[in-house]
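Dropping the structures in below, format is structure tokens.
What follows is calculated from the coordinates using simple rules that are stated; it is not laboratory data. Small disclaimer: the values here were computed from a predicted structure and weren't measured. Cβ atoms are built from the backbone, for glycine too; each structure is taken alone.
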Structure P
Amino acid sequence: MIQNKQAIYGKKTQNALGILEAGLQSALPENLLTGMITKNKLRIGNRSYNLSKYDKIYVVAVGKAADSMAKLVHSKINLERGIIVVPQNHKPVFCNKKFKICRAGHPIPNKSSVVAAKSVLALLKNAKKGDLVIFLISGGASALLCLPDGISLAQKQQMTKLLLRCGASIGEINSIRKHLSMIKGGKLVQNLPCPAVSLVMSDVVGNNLASIASGLTYFDDSTFSDCMRVIKKYGLEGKTPPSVLRRIRLGMTGEIDETPKKPAIPNFIVATNKNCVDAMAKKAASLGYRTKTLTPISGDVKSVAKRILKIFSNAKKSCLVFGGEPTVKVTGSGRGGRNQELVLRILKDLKDPSVVVASVGTDGIDGNTKYAGAIFDFIPDRNEIQNYLDNNNSNAFFKKHNRLILTGPTHTNLMDVGLIMRS
């Protein structure tokens, strides 16, 4: 899956890349969901669905893993038809005449995101009482389906950009997304004409179903008051579109109904970041490393870097595998992402030249770059590092040293994974 593996020289880096690749492979739906789905059965935990009793089965797949999830389900189940919604820069790994494929904006929603949302609503409206809808949800769905409520698309786009740059957690960002939407926070499934079930791949620390994909098929555990707290916490009041503030204030006074507070259909988390971390730890151990795991990592990238260095033993043949999703407050104008910035911040405080550090996004895209992340295996000049960090320009640093990791879109999404190891 790592396309430029041979271009990143050195035995130390090759071992590290092999461990990362084990994590990426384990995130693929074909390696996670196969045992849950057979020709006539859907088995999740202790729940079982007899699929032969339904008249027609529809699939709604939304997210970075939508096409790969739909491909697997289609290979096992006789489906009537479905919709696949993926980011506009993805080349779908699955095309079939039964499926309508929509490409939409990510991470900022666009007009295609609105078209995709309306297409999903149209499919659901056609379902009958004896049918079943299977939702396949993965990270990225919050932007891919967009139907603003009380504000314009342009205002939703402006608000999304503010939230993504301010350092807010995904839970905080999605609390606002849900309260500005006609479909998020469980609204999409409130009045379904038939039974449904949702299979969810988690891209959220803590695996909170109310946050994953903005609770599209679940419900909302946040309130309008929570939205206002987020806006104030990050000093966004003066930048937030007036229509957004007006809607939130109307909700706080009860003049607009709150989002749904209980689920309308069953939701099951079928894959998490831990699947990747466990696979990486197993691979590292097979290579002879004494291995520990750290998950989930979250919070500001600066504190995450310090925590990783504190826990790493630095003993010979040791490896610390970590997973999760730190946040970055963007103040500069450079290119990069949270994985590249995390590696660079670890390097800034690293003293041992025999250590390898790497981090990648399992979706294959890190921040505003085409790379998945970065790897490094020697100590650079610390003054040079600080200059790149000051401008959030980690991508340029790793490009200069030929230490960027390229996978392209992986058609999955289970947050980020990384490692720090010493041979």
Structure Q
Amino acid sequence: MPKRPTNHQLKDLLTAARLTYETTARLVRVIAAERGDHLATNKSTVQHWVSGTVPEPPTIRYLAEALSHRLNRLVTAEDLGLPPTATGGENDSIGLALGMDPVEALVTIGKADVHRRRFLTASAYSVAATVLPLDYVAEIAERTAAARAGATAGTAEIDAARDMIALFTEMDERLGGQHGRSAFIQYLIDDIAPLCRARFRTDAQRRSMLSVASSAAHLAGWKAYDSDEQGTAQRYYLQSFALAVESGETGQDAFVMRTMAQQGMKLHRPEHCLDLAQTALHRARGQICPRAQALFHITHAHALAKAGHRSTTAVQIEVDAARAALEAGRTDDIPFWALAWGSPEATVASRTAKVLEALGDHHHAGQHYTRAATSRPPGTYARIIALDLVAAAESHLKQGAIEQACATFTQAMTHMNAVASARTRKAVSTMRNNLTPYRSRGLRCAAELDERAASFLRKTGA
């Protein structure tokens, strides 16, 4: 049998951490015990690892965690010098599972994203992966504290991370998901992930940090979604969900399930979307403030409509429930994670329009899209406003109101000027195609709008 090559990366890490093989084995056993796993790891076991033996995947996670604490930085399986078969490698399974450590999965996805690895950017949306949160909710066991040693972090670090995510979120909506994307992913890798491994003064603080990390992963997914990289977005969302579950933050895991349902509906992949929306609503109902709960009711209504529930009764019940929740919770403080798209009022108006659109009521859909766009403060949420106005214009076009459609399209493009978004460019391209029959008839407003649209696409490189 050929001799295994020495794992110099692992050996160097142990040296840097000033760990003997015996101490390393003890730390791995302690961390495993905290996770409910009892190992017989000893000095000889660690010596075998350094000599090239590959540990089992759970043990790899415990070893990486032990070194993370000792070195006061995040250490991943890749850093341990393990082969692709042990770490997940460059294949389509990365991030499309919920069994591995979500922090490590997040770092792996983030690094591939920053370096624009083709296996990730070209990955397809997976229908099979949409059922994972449903299974995970039913099966996951309570996780114990993961941070036991290393640098101590607290409220100040958590607040700083939350403020930074809020800043990137505001920038995202004003300038588009492609603006600052690499910088944010690097921040996620270099700052958010290591904080998740830090030692906190209380378990409540540790859980708060995991909740913040879930919001960061959610934003990373949203940026990928806005760049039309749906497979990448889905992977981030899955890890956001896993982190939310581990944090124990009431309602946050349901919020990510809601996002995943919406992604599936947008891509016209309805499989599991209704189940996701229903489960999300069930987990949020009565557990969070009414204004936040409204978001779940309206997404459930949309999923019902998209699933073919043409009887307006079931759909209308959920639409009415969303409106009633908004009314009942006028003074609510909204959870940090539920403000991803601004005020619930504007979000409910926009999503109500999508419900009506799915039911074929284009007249009222257009009214709600316009209401959603005008309800947001000037100078904010430029991308959402633009896309709501585009949707309103498309509703006008379906009713044959071409001049009103052109006027609304023009208004939408005004909000797109500084937005770097694949979705806005796609919306403009679709608009040009929809205007073709009207241009060929010599309609002036259509010709002028098409000229402006063509100039916009040239400037944005589409």
Structure R
Amino acid sequence: MKTLVLTGLMAGFFVTVTPKITVAQTTSANPILKEAAAETVGMSTSRLQRMDGVINDYIAKGRQAGVSVLVARNGRIVYHKAYGLDDMQAKTALKRDAIYRIASQTKAITSIGLMLLFEEGKFLLDEPISRYIPAFKSPKVVDKFNEKDTTFTTVPAKREITIRQLLTHTSGISYPGIGSKEAVAMYAKYGIPSGIGTPAGTLEDAMNKLGALPLVHQPGEKWTYGLSVDLVGRLIEVLSGQSLDQFLRTRLFDPLGMQDTYFYLPAARQDRLTKVYTEDAEKMIQPMSAQGGISADYPKMAGTYYSGGAGLSSTLYDYAIFLQMMLNGGEYNGKRFLSPTTVRLITTNQIGDLNQGNNKFGLGFAITSEKSAAQLPVSQGSFDWGGFFGTTYWVDPKEGIVALIYTQKVPNSYGDLSDKFKVLVYQAITQLQAPK
């Protein structure tokens, strides 16, 4: 590092200017993912190796069976490892190309699929969803709910549900199983699928049934996690004339080279599907045959229901490609999927003064707030989400980071591993990202 010395000729003084330490972009503006030494992108291999001890300790203590991680910076994969076992009974090692049930990580992919159609002028974000799916015309909101017999009264909604509200989970639509008590009871009574392990039926039929049920709150007034993105998936079908499966295959998966991402796995890939684990009374890991009546083998079924909110299975590498495309501003491997201006819109706070935990929410992703960025080293403005079975990811545009950590366990009393993983990624940065 050079020190610049400026001499004041008239005043006879000198000023020492120390440049800010940054790392220049060492890859193209829109890189494709390739493995490289961490030092080529301002990170430390030895510091990344610190995560080996931490993750192996969780496995040794019976908290996890296996864990996979992928860390990339500026399009260079600097750490990609699988730890522990895939099958604890057979004692088979977990491999890097294992296929995971990514559940709610499906939501970001479906949301981006819809934004491809947004760029084609197919709709505007603040249009009512009922314009395209009439079952949601004149929505109602739960007023009084009787827990004993699941009867309810309703009041008219103050406004129609907009497409933007679906993408931001402010529509008032909740979830079966994990949603509000009213929604759990109503959705069970009327057979609304969760999207995980529900291979029968069609998205069209399920969403039309959902449209006949009341919302849990007025549209736009709260952030409520729910089936909104399953409805986004149905909107894609209406606008494109294709099934959600066909649309995502032809518009995203094949062009991006996501070769291992499916709603229902082909026979040739089924042996790479990871096992699923749960916890016993002492919070130690044990095999899971079913969760809430859901077969763990649902990705191997010949299903017809394509859940836009929870249905996909994938690998870390495939999902990292999708995230790198977003980090690249909508371009990957010479193909443009979105304009950088649309990516900026997607990753901007769309919920105003509402909150998702400590964070904000964009169009399909949580957005790291100033408060969250003060708690862990992830930069403000990063975007992220995760899945029901213990998978999570984030993208940090400021530092050029794409990072994923996947377990395959539910419930998971040791979710602190994902926060430790964030610390371990950022402490391996030795040079800050050059300002753009």
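Where does the value -21000 come from, among P, Q, R, when helix-only ellipticity at 222 nm (-39500 (n - 2.57) for each DSSP H run of 4 or more, over all residues; to 500) is the thing being computed?
Q
Who wins on FRET efficiency 1/(1 + (r/R0)^6) of positions 242 and 322 (r between Cβ atoms, R0 = 30 Å, to 0.05) among P, Q, R, i.e. which is largest?
Of structures P, Q, R, the maximum of FRET efficiency 1/(1 + (r/R0)^6) of positions 242 and 322 (r between Cβ atoms, R0 = 30 Å, to 0.05) occurs in R.
Using relative contact order in percent (Cα under 8 Å, 6 or more apart), single out the structure from P, Q, R with the greatest value.
Between P, Q, R, the highest calculated value is found for R.
Going by FRET efficiency 1/(1 + (r/R0)^6) of positions 266 and 362 (r between Cβ atoms, R0 = 25 Å, to 0.05), which of structures P, Q, R comes out largest?
Answer by largest value of FRET efficiency 1/(1 + (r/R0)^6) of positions 266 and 362 (r between Cβ atoms, R0 = 25 Å, to 0.05): Q.
If distance in nm of label points 7 Å out along Cα→Cβ at positions 314 and 354 is calculated from each of P, Q, R, which structure is the one that comes out at 2.4?
R
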